[in-house]
Structure I
Amino acid sequence: MLIDAGTYVGDVATWTQDDLSLRGVGGRARLQAGGTSAQGKAIWVIAGDRTTIDRLEFSGATVPDGNGAGIRQEGAGLTVTRSWFHDNENGILAGANAGSDVVIRRSRLFRNGAGDGSTHNLYIGAVRSLTVTGSYLWGADVGHELKSRAARNTIFGNRISDRDATASYSVDLPNGGSSLVAGNVIIQGPHSENSTLVSYGAEGFTHDSRGLWVINNTFVNRRATGTFVGLAKGSRAHLRNNLLVGPGALSDLAGVESRANRRVGGRGFVDPVADDFRLRAGSPAIDRGVWVPRPWRATWQYAHPTNQVRRPVAGRVDLGAYERR
């Protein structure tokens with residue numbers, strides 16, 4: 001289904017068909033809640049399986065129970081590309097579905113959250129897998145920038161930033177699961193309500209895997225204190241080739257496998273004030289990385305705004321989210 005670019009107010013819907021592709025043409029189709037919702041849940045409730053969303057914008061979703069969303073995903077399988085979700089109680093909210101794979105690519109999720117700490121930019125329930133790549137998540141209102149209970153999480157090549165908002169965790173994986181966090185720029189703002197950037201297993205492990213690989217990220221903490229990777233007891237975490245900017249401990253769990261993680265100042269980056277953390281020539285991060293098993297490597301890097309490019313291979317790997325060409 002093709003939707004002309006434009007603004008559509010109150011055009012809420014429940015989609016029940018399988019294998020739907022809903023695309024904006026000529027630009028983004030902007031769907032504004034306008035005080036209405038489908039089933040008291042969202043601008044769009046997607047009950048069908050294997051749905052694709054492309055070049056759509058969802059904003060203003062509020063409902064009486066305070067848990068409204070741009071999209072409420074109830075079917076199995078959702079792919080979102082080149083789409084925006086902002087100023088909703090939740091950007092995307094997906095319920096538990098063990099047969100569902102959710103993919104978010106080249107999209108923006110920002111200023112979502114009802115201010116109650118239970119609503120988030122992106123909130124994925126107990127699905128089979130979540131993949132988020134080439135996307136920009138920022139400015140959640142008290143809640144998390146990204147929260148996922150998926151059995152498998154792949155979060156790579158994104159910019160995730162609190163900016164000046166009061167967000168909590170940048171990435172929250174509360175139930176563990178086989179997880180890769182790689183090649184991201186993750187920025188905790190000065191007003192964040194939680195001092196941890198990435199949290200793993202905080203609500204108890206419910207999946208067979210407790211394995212977390214945190215590889216080649218650039219972590220920035222603009223609070224006075226913090227923890228870059230918070231790990232529940234029993235986590236099997238591998239932290240390699242990450243750059244740490246600002247104060248705080250790398251992890252709060254003793255005995256974590258940690259290699260080639262380095263704390264640096266801002267001089268080695270192109271423009272840290274503007275959140276451009278590409279490496280300058282002469283950066284101490286260049287050619288300082290260690291080997292990572294192929295399935296867990298950072299093979300993509302974020303390109304602002306909302307894109308990703310293949311991470312170049314140029315000798316020994318650099319530290320952080322960007323490879324200096």
Structure II
Amino acid sequence: MSVDVVTLEVARNRFASVAEEMGIVLRRTGYSPNIKERADCSAAVFVADGEMLAQAEHIPVHLGSMPASVKAVLDVFGTDVPPDAQFAVNDPFHGGTHLNDLTIVAPIFAEGRLVGWVANRAHHADVGGEAPGSMPAHATTVDQEGCRVAPMMAWRHGDWLTAFSDPFLEATRTPDERLGDLSAQVGANAAGARRYAELIADAGVAAFEATAHALLDYGERRMRAALTALPDGSHEFEDVMEFGDADLPIRVRITVDGDGLSADFAGTHAQIPGNINAVEAVTRSCLYYAVRVATDPTIPANGGCYRPLHLSAPAGSLVAAEAPVAVAAGNVETSQRIA
């Protein structure tokens with residue numbers, strides 16, 4: 001099915017409006033100042049395989065890593081999920097950033113089959129751990145930083161599943177505040193699901209899916225065109241993270257080759273027993289952000305525009321940390337050096 005450029009542009013804005021409305025609902029119904037005032041939250045919509053279809057103009061480190069959380073839910077539960085279920089994950093080693101950032105993911109069904117997902121991520125001010133705020137400076141392992149939630153079903157039949165809610169609320173120092181923000185996240189997804197369903201009803205499932213995938217392909221074409229306009233070549237840079245008396249190098253080689261771009265972090269320091277380790281999802285977010293700000297801002301911000309970007313990060317390094325190391329400052333400090 002061919003989709004003309006006018007239809008693509010209309011669809012692009014309608015899809016983005018779903019994520020924007022989700023963010024508005026989340027902020028207006030959130031319980032904590034961290035959500036209502038600081039707006040430390042983000043929302044996006046996805047196609048059935050977990051590729052991001054559209055995002056709101058929210059937090060880059062959330063948005064670049066959120067597809068990995070959706071795909072982590074898919075890896076665990078597949079596509080045969082209850083239509084009224086919502087899933088939770090904050091595990092940095094399953095697409096998360098640090099434990100404070102909890103992602104709630106909900107499926108979208110039409111004509112009896114999965115057609116997409118909506119998801120939002122919110123920074124919960126305390127998720128347990130050895131210090132208030134869940135970012136202890138002395139932490140060497142992620143378990144010292146708070147309650148770690150691997151992808152799990154958290155909401156069904158209009159209520160929280162105790163397998164999720166009991167340990168999460170028992171871990172935090174502020175359970176009432178957490179429950180209020182969690183409820184806002186579920187409500188934001190419900191709002192997004194309604195709008196998503198309206199788009200499908202307007203077009204029909206087949207036309208909706210054709211338009212969605214055409215928009216992803218359009219994003220890819222636009223990004224490839226932007227990269228083609230850049231001169232081919234490789235460029236290297238090095239910075240350091242200070243930890244105690246040590247300067248720990250972060251090295252990257254950026255290569256533009258035709259219509260693709262790669263970032264190779266070979267030579268970056270190994271992960272350490274401290275909290276400045278960044279997981280790969282954070283590093284990928286930084287790559288996406290850096291390329292986005294250096295290219296045409298009218299390129300659709302979706303999974304298609306990221307297809308030409310390739311990341312190589314040594315496993316077990318400061319930029320692709322592996323469990324069980326601490327990661328809280330990797331998300332908020334190391335990410336700034338990477339980007």
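Values quoted throughout were computed directly from the atomic coordinates according to the rules given, and no laboratory measurement underlies them. Please read these numbers as outputs of a predicted model, since none were measured by experiment. Cβ atoms are built from the backbone, for glycine too; each structure is taken alone.
When FRET efficiency 1/(1 + (r/R0)^6) of positions 98 and 138 (r between Cβ atoms, R0 = 30 Å, to 0.05) is computed across structures I, II, the figure 0.50 traces back to I. In this comparison of I, II, the computed figure 17 for percent of Cα pairs over 35 Å apart is attributed to I. When percent of Cα pairs over 16 Å apart, for residues 170-209 alone is computed for each of I, II, the one that comes out at 53 is II.
Here relative contact order in percent (Cα under 8 Å, 6 or more apart) was derived from just one of the structures I, II, and that gives 20; the source is II.
Set I, II, criterion mean count of other Cβ atoms within 10 Å over residues 186-193: the highest-scoring structure is II.
With mean count of other Cβ atoms within 10 Å over residues 58-65 derived from the coordinates and found to be 24.0, which of I, II does the value describe? Answer for the origin of the read-out: II. Consider the structures I, II: one of them gives -12500 for helix-only ellipticity at 222 nm (-39500 (n - 2.57) for each DSSP H run of 4 or more, over all residues; to 500) as calculated from the coordinates. Say which. Label of the source structure: II.
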